[in-house]
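What follows is calculated from the coordinates using simple rules that are stated; it is not laboratory data. Everything quoted here is computed from the prediction, not taken from an experiment. Cβ atoms are built from the backbone, for glycine too; each structure is taken alone.
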Structure I
Amino acid sequence: MDTQIGRILDELKKTGKEDNTIIIFSADHGLACGHHGLLGKQNMYDHSLRVPWMISGPGIPVGRSVDRPIYLQDAMATSLELAGADSDGVEFNSVIPCLEGQGGQNTIYSCYINHQRMIRSGDYKLISYPQIKVEKLFNLKMDPFEENDLAQDPSQAERIKDLRGTLLAEMQRMNDPVDLKDPIESYALHVKKMKKPKHKK
């Protein structure tokens with residue numbers, strides 16, 4: 001990967017475009033190589049959920065690390081803003097305000113088929129496994145490796161209720177077809193609708 005990225009950077013320098021090019025480096029989600037006893041990326045723990053995200057080029061502060069929640073898909077909105085292009089209809093946000101200590105997402109939402117849903121707000125993350133009616137709660141600031149599940153702590157009941165409401169609101173905003181009370185049937189109905197052939201005129 002270093003070699004291939006190097007080829008791109010070398011070409012930019014050779015063609016004189018190095019000082020007029022913004023580079024965004026990111027990737028797909030990570031893999032759980034044994035973490036939490038899992039293998040693969042089909043889970044909502046941070047080792048699989050988070051992605052690398054770096055930006056460099058003219059006007060971008062050098063060597064700065066910003067701790068603000070963003071989506072991988074924010075790369076599109078960021079590119080449009082930097083190019084001075086119209087971003088109407090783009091669902092995600094530019095990260096440029098984050099460079100000035102502003103912006104970022106208030107919440108981060110993720111899903112996997114009808115098996116898992118996740119919401120992160122502030123330092124806390126709620127993971128829902130609707131098919132088995134299990135929830136997990138983690139304080140990512142105090143427990144970055146997500147080893148201490150707080151879901152059964154009575155003092156966290158109100159927080160879980162609030163996060164659950166935030167999760168449902170994000171699911172609705174994202175047109176998530178899964179009903180957490182009946183994830184199997186609701187997802188099956190969604191798949192059936194998707195496969196339904198369109199009528200010919």
Structure II
Amino acid sequence: MNEIINILLYDAPELVLQHLIIVTIALTSAIFLAVPLGVLLTREKLKPYSNKIIAILNTAQGVPSLAVIAIFLKFLGIGYFPSIVALCLYGLLPIAQNTIAGISNIDPDILESAKGIGLSKNKVLIDVELPLAFPVIIAGIQTSAVLIVGTAAIAQLIGAGGLGKLIFTGISQFRPELTIIGAILSALMAIVFDRGLGSINKRIEKKYK
């Protein structure tokens with residue numbers, strides 16, 4: 001029991017911080033890439049390519065996370081950067097899909113009304129499409145966040161640290177208490193991200209209503 005307390009007091013805080021940094025950077029990068037991509041794939045010129053690009057992202061997400069990291073390891077070395085790149089790729093699909101779904105399902109009459117009062121295409125996107133699609137986009141970000149938090153444990157295998165250190169140390173040393181602590185802390189982080197994003201969604205929905 002004393003050993004578990006010592007782990008929680010002295011080892012876990014640093015590992016949680018490392019995990020949080022990796023997840024936050026990867027998720028933020030995924031958002032900044034996937035939302036514009038989703039928007040572009042709803043425009044008339046790129047709409048025909050939407051299914052193909054989503055299929056590519058779907059295929060990328062279907063590759064085992066360990067294999068993705070191994071691929072980037074050869075080109076990017078070890079540490080934070082290859083882990084973040086791999087996790088960012090894993091997080092793209094849910095956000096891009098939901099961005100496309102949120103914008104595509106907006107009532108065409110609303111868009112026609114916005115154009116009818118003289119709004120430019122950019123103003124329609126910023127003032128009408130994105131706010132109306134926001135709840136669906138946030139749902140995609142929530143899915144992506146949970147996925148990234150869970151997958152980030154493997155970052156330890158290439159020296160990026162995080163809660164994976166507890167999990168894999170527990171496995172290699174036959175100490176299940178370490179694995180359980182790492183898994184529980186990872187699950188709690190996923191819950192915090194999910195609830196936090198859900199709370200932001202509710203506030204913004206209330207504002208626009």
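General observations
- Looking at relative contact order in percent (Cα under 8 Å, 6 or more apart) over structures I, II, structure II comes out largest.
- Identity of the structure behind 0.4 (criterion: distance in nm of label points 7 Å out along Cα→Cβ at positions 32 and 48, calculated), options I, II: I
- For mean count of other Cβ atoms within 10 Å over residues 112-119 computed as 19.1, the structure of I, II it came from: I
- Volume of the Cα convex hull per residue in Å³, for residues 88-159 alone from the coordinates reads 80; which among I, II: II
- Which entry (I, II) yields the derived value -25500 for helix-only ellipticity at 222 nm (-39500 (n - 2.57) for each DSSP H run of 4 or more, over all residues; to 500): II
- Origin of the value 34, 24, 17, where semi-axes √(5λ) of the Cα gyration tensor in Å was derived from one of I, II: I
- If distance in nm of label points 7 Å out along Cα→Cβ at positions 40 and 144 is computed and equals 1.4, the structure in I, II: II
- Value 1.17, calculated as Rg/Rh (Cα atoms, Kirkwood Rh), for residues 96-135 alone, assigned to which of I, II: I
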